Structure I
Amino acid sequence: MHSVQIADQTFVAASPASVGQGLEDQSRWLRWWPELDLKVREARGEKGVRWLVSGQVQGTMEVWLKPELDGTLLHFFLHGEPAAPLRPRELRRLVRRLRLAGKAMSFELKDRYEAGKPPGHAPAPEPTR
């Protein structure tokens, strides 16, 4: 079992394709996870992204996008080991920071794609290309 084991999910009232586009901007990754160096292992578009992780944690990370009702269930996973030995308190702090960073990423995408949508209403139709 990994020392860093994070799993979370957030519902976003937008299509998986839209949310997937929001994950493509690599400049956001550095803002969301400044302690981590991310290398794309698999860019999956409307299904999400899988990364190899280095930096303060060595392991893997994934944002998996699953169609759900009239939107997307965004699943966030991070599994790994600290790059250097940590005391138990330091490990708890690191895991907490990374857990909060994952939630901040989810909420940023949620806020972006649900902006102006009244609660209880369906998302606006996607523009046709």
Structure II
Amino acid sequence: QLHEKQISDMQMSADGTHLITASTDRTAKLVDTQTFEVLKEYKSAAPINSAALSPIFDHVLIGGGQDAAAVTTTAAKAGYFEARFFHKVFCEEFANARGHFSPINSVAFSPDGTAFVTGAEEGNVRLHHFD
């Protein structure tokens, strides 16, 4: 068993060697596709709805957040509605992208790794390009 709660998303790496899972147990896990061994774990303060692996960098992108109904409009920061970047190997968060005001349900990298996209419960999609 990989997670203590529901798996909300999983995506395979471009080369097929790794799988990233996202769960409402507030973790995302990097898994070896040959052995199904958990190689790394990325922790969040809120449920994780989606996770993706960069095709060109050692980056993991996660998105999620608390139930929007449980977060007041004056405390949107407490909902953790930003997409968060972790170093794939060191498991350290190094950046985030804000803009949504409800939980992020889906994250993905472009095939060439030069952009990423997020989609949230409020119905908005945000496309971000790396410089």
Completion exercise
relative contact order in percent (Cα under 8 Å, 6 or more apart), calculated, reads 32; among I, II the input was structure I
Exercise for the section: Work out the source of 45, 37, 24 here, i.e. which of I, II gives that when Cα extents along the principal axes in Å is computed. Expected result: II
Practice task
State the single structure among I, II that was used to calculate distance in nm of label points 7 Å out along Cα→Cβ at positions 63 and 87, giving 3.5.
Solution key: I
Problem - Label whose coordinates, when helix-only ellipticity at 222 nm (-39500 (n - 2.57) for each DSSP H run of 4 or more, over all residues; to 500) is calculated, return -10500 (choices I, II) - result: I
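No lab work stands behind these numbers, since they all come straight from the coordinates. Keep in mind it's a predicted model, so treat the numbers as computed, not measured. Cβ atoms are built from the backbone, for glycine too; each structure is taken alone.
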